[in-house]
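Participant: What follows is a set of structures for review.
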Structure I
Amino acid sequence: MEDFSILIGGIAGDGINEAGLTAARLMNRLGYRIFMYYDYPSLIRGGHNFSMVRASSERVGVCRDEIDLLIALNQDTVDRHSGCLKEGSIFIYDDDNVMGGGIAEKSCGISVTGILKEEGAPSVMKNSCILGAFCHAVGIEWTVLEEVLKKHIPKKLELNLKVARRGYDQASEFCRIAKLDNSPEPIITGNQAISLGLIRAGLEAYVAYPMTPSSAILDFMANSAEEFGLKVVHPESEIAVILMAEGFAYAGVRAAVGTSGGGFCLMTEALGLAGMAEIPLAIVMAQRTGPSTGLPTYTAQGDLHFVINAGQGEFPRLVVAPGDAEDAYLWSAAALNLAWKYQIPAFILSDKIVSESQYSFDLGLAGKAETARPALLWNGQGDYHRYRHSDTGVSPLAYPPQRRQVIKADSYAHDAAGITT
């Protein structure tokens, strides 16, 4: 079987995202290329969460409607997704919470809740237990799961291994997923690829107010700040976010911001400032369903016209729209470089699918991303005019402080020196 789809469902708090990612890592170890979608409501706890993992011998960037294996930690998963099963599909479930009779010919109930109670394990370890059963059901050796858990679950490792082993021992084997000749690849989200692309292009500051589905970029940048020498700031509002980033850029610091549609609404006036004052800036705009607060955790692609036309008047801008992790890495770097080359705002237009899904990532396929210098830097001769005319339309760039020079940034129509006209 060279194309295999898995759906894992439960409630928030069951570790469904981590369960899906662990399943993806297991298939990655066997040489498969991965795409994983994570679905969750806008709730801290409760609600229906599920992960869909597609593993294929070829590169994939979308899930299929039909699934080969359904893993249910609650009844809601069965009620919502049993229709996706096909002839020959496998069904694994928590026998203490799910009515599994007659759902699929190849089915296996595991006393997940009972095992956790006996071992004194927290409910979040349901995913470790059921994944143990998954591995046995599809013929993945225990040592492979053990290696993955040891690498990616450092907290309470021994207890996780214990409940996973009990789930493994309770399950039955229904098939064997063949190991492919492909080497494993890193599995990353589109947001992580965007972050790495920006960093590769010389990002020095990231400013954001959390807004799904761009929020994980702020988390990644904060965790990576020391390693890459980044300034990462979480201001009090989206208005403060974009103005602070423009302040960084005025001072010569390559900056980017991240938001979604509702947050970007608040940024449009300051976007006009970047256009008029010719301030280079990269804006990650990860779309979700609107208008207003909309559906905070669901995807949409309705904001292209908004991004192209945001801000009154006319000024040049760049919009790139990556379609997968490799695109996200390459074009995020390109957006930051081109913003500084032409002294314009540049948009990285994403959506929940691209931003939050997990992909097998091949740096070789992504293309070469480098840090490019601005097209025209001031040569230091004579009086500096921030908006001096050039044949290309790009003015010479300098950053304060410059000895005996005034560097203007003007939101009004202005002359070459930056004086309001």
Structure II
Amino acid sequence: MKYLNTQDADFKAQLKALQAFETAQDPKVDATVATICADVQQRGDAAVVEYTNRFDHTCAHSMADLTLSQQDLAQAFLRLPESVRTALTTAAQRIESYHQHQKQASWSYRDEDGTLLGQQISALDRVGIYVPGGKAAYPSSVMMNAMPAHVAGVPEIIMVVPTPGGERNDIVLAAAYVAGVTQVFTIGGAQAVAALAYGTETITQVDKITGPGNAYVAAAKRRVFGVVGIDMVAGPSEILVVADGSTPAHWVAMDLFSQAEHDEIAQAILITTSADYALQVEAEMNNIMPTMPRRAIIEASLNNRGAVILARDLDEACEIANYLAPEHLELSVTQPELWAPKIRHAGAIFMGRYTSESLGDYCAGPNHVLPTSRTARFASPLGVYDFQKRSSLIQVSADGAQKLGEIASVLAHGEGLIAHARAAELRLKQS
């Protein structure tokens, strides 16, 4: 891991370089995705089956071979050990409970002249959730995408998940069962995104697509945005741990590993005010590394994008955190509630030594679909609000039309839009 010190003359340049990550669309990936999306739009099911067989090495003859029933999901749930079933249902209950607090209600009020103004909240009709199925199985992604949609009142939740080699993962399908997913198709990649966006003979077009995926999935989501909504274009996973030395070093070492093990380009950063503590964490990482099943991925991640930053104090550490705007931020300090208000930009803030980021990934309750690549400066976690939309309510009274009509007439004439002006003027009482 790289070592940075805020007192170095070129610290800002080093910090900027640490964040340098090529997020621009790869022209080759984009060209491939463009072809796939156009083909799915034109040929529908046939194209989806063809690409699924090619990329996932399956032997499907039709979409029927790639479609799962509710009975399939229920059987997957029942095949799991009781401990896993309990973990899934408990996590789902916590996630649902948290997201219930995000529900928004319609509202309205009346002006003194009787004009009604307000906002009507309604759920999307149909959403598609993409669940990765390559390097690992992600039942947590199923619940984090489906549960807020369910709480929002979305009646149809369609899940797509690749099954390389045709192998279906019971825990992923069980999570879909627990989370109330209405349809599941065992397809992935750009072809799955295109099928959700454009619709096929078997898959009904959705209104919005959420969930992370590889570069091809990200490119496809970019391409179909506008035809449907998307949540975000997710980048590599990130964790930033701000530590004052009060947390056992091996706890922090494992927290850094927890994100590094996702991918070779994931990022794990430690900011501490103690050089001695930084050395302790590094020593623990060296001790633990040989025991990690995903050691090669962790080492590549830490070598590529990992870092330790020595800060003068926690105030400076918080400012660096705000610049980095990480996906996951652990405030592994005493009295974290005093420092959390200083954090302006982070996808999720994990407060205190006992709050490992992994608890947020699975079962704490808040959503783990979070903004990456510094987009936490302007973006928020996935939530119920992503599956609802707002319509303005306007009911102008006869008296209100007199006051508003004069204002609208003046402004419309100023813009040269005479029909606008006359439409307002027609409702004015004639003197």
Structure III
Amino acid sequence: METIVLPPKKNFLYRLGKHPWLIPYRRLFILIVFINLGLMIKAFTTWNWFSPENIQLGKIAKIILYNFSLAILIRQQYIINILFRIATNVPKNWPLIIRRVCAKVYHFGGLHSSSATMGTIWYVIFVASLYYHYLNVLPGVNLSIIIVTSLILILLIVIIMMALPKVRTKYHNQFEITHRLGGWTVLILFWAQMILFLTLEHSLLNITKTLNFWLLIILTISVILPWLRLKKVNINIEKPSNHVALTSFDYGVTPFAGSATALSRNPLLEWHSFANVPSPEKDGFRLTISRAGDWTGKFINDRPKKVWVKGIPTAGVGNVDKIFKKIIWIATGSGIGPCIPHLLLNETPSLLIWATRNPEKTYGEDLVNEIKAVQPNAIIWNTDTHGKPDLVKLAYKAHVDFKAEAVICISNQKLTQEVVHNMEYLGIPAYGAIWDS
């Protein structure tokens, strides 16, 4: 391999703006936090929501519901697809500085985590205010409301704690259970809480005239929608090696390139999303599933005949290739899966760099030949014979030689961050999953 020398990184201020701690995800998080902090300062000072004689419980409740509405709706599959559609419809003749920003659309998770966190902090203030009213025999609260709101607060804290990155990584199954079952329980208790408040105010008959009622209706529909498409479908699994399962589906759905489908063998407990690989001019789609934990390991070993699916195919980071004129795809191992549909469609001229263990032996000759047919100049790096490559240097050289506008990396968390951040430090637009909440 020839020696590849990287150019000097951009100046300090530029690199500071591209630092991992200032990615758009965290900027959105900080924005929502500061908006809420501003509201809190106003509430405690000029708005005077917290007087000793009466605390404005209704106004606090509205801000709580606004925060949780944003947290839930921004994760709704239809809304995600709409956001991607808007962002990726930007014309390719627009300046790159605009298109590279639009391609950050997948950082919307910063809105989810920040609004959920701030909603919980507001809820702590709300519960403390309720206890103040109750202990001082002020109007607007009774024992039933105290019990329900306390239960909600406990569940919210558990959900937030389990969603912390290190905890979520170590206890992923428990994180999923608390997020799903805990979230459903909180939504039900929010309904109970609203009914209790309206009953206490003798205004239950006017429930449809309240904003909270309609927001809860929207949130409930949002949560239920994916489950209306829950079905158990046939699955065909080929196992070219003990490391990977090449699965195929044909149940009347041909998802769009760059989307993902969630699979489960126990729909109430855990779901795992994998990139869809539709083939041009063919019905159905495929998934490439590598051994990367207990669930995938058991899946590959058992080769089930049926599996659960729900919701709709949902856009992922690979969709941003539509914004650019030329793309470098970087993949390691089964990260090739999300790349394949884009390579097959060839809507955006691209060059692939794929580092993996013996590709033909691991993924089968048919899949490798299919990739080579559409990517004759692809760099397929066999790590069994050549060791692990320096993907940053390979990405930079490919970017220069191919005259690409951006790099998309599909790999594990460490390698993705290494490639993306180093490309950004060199002034090259780069994108990859961010493992957000």
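Each reported figure results from applying straightforward, stated rules to the coordinates on display, with no laboratory input. None of these values were measured; they are calculated from a predicted model. Cβ atoms are built from the backbone, for glycine too; each structure is taken alone.
Participant: Out of I, II, III, which one gives -16000 for helix-only ellipticity at 222 nm (-39500 (n - 2.57) for each DSSP H run of 4 or more, over all residues; to 500) as computed from the coordinates? All intermediate terms of the calculation are to be shown ahead of the outcome.
Facilitator: Values: I: -11000; II: -14000; III: -16000.
Only one of I, II, III returns -16000 for helix-only ellipticity at 222 nm (-39500 (n - 2.57) for each DSSP H run of 4 or more, over all residues; to 500), namely III.
Participant: Which of the displayed structures (I, II, III) returns the greatest value of FRET efficiency 1/(1 + (r/R0)^6) of positions 71 and 223 (r between Cβ atoms, R0 = 35 Å, to 0.05) on calculation?
Facilitator: The structure with the largest value is III.
Participant: Could I ask something else about it? From which structure (I, II, III) was distance in nm of label points 7 Å out along Cα→Cβ at positions 103 and 343 calculated, if the value obtained is 2.9?
Facilitator: II
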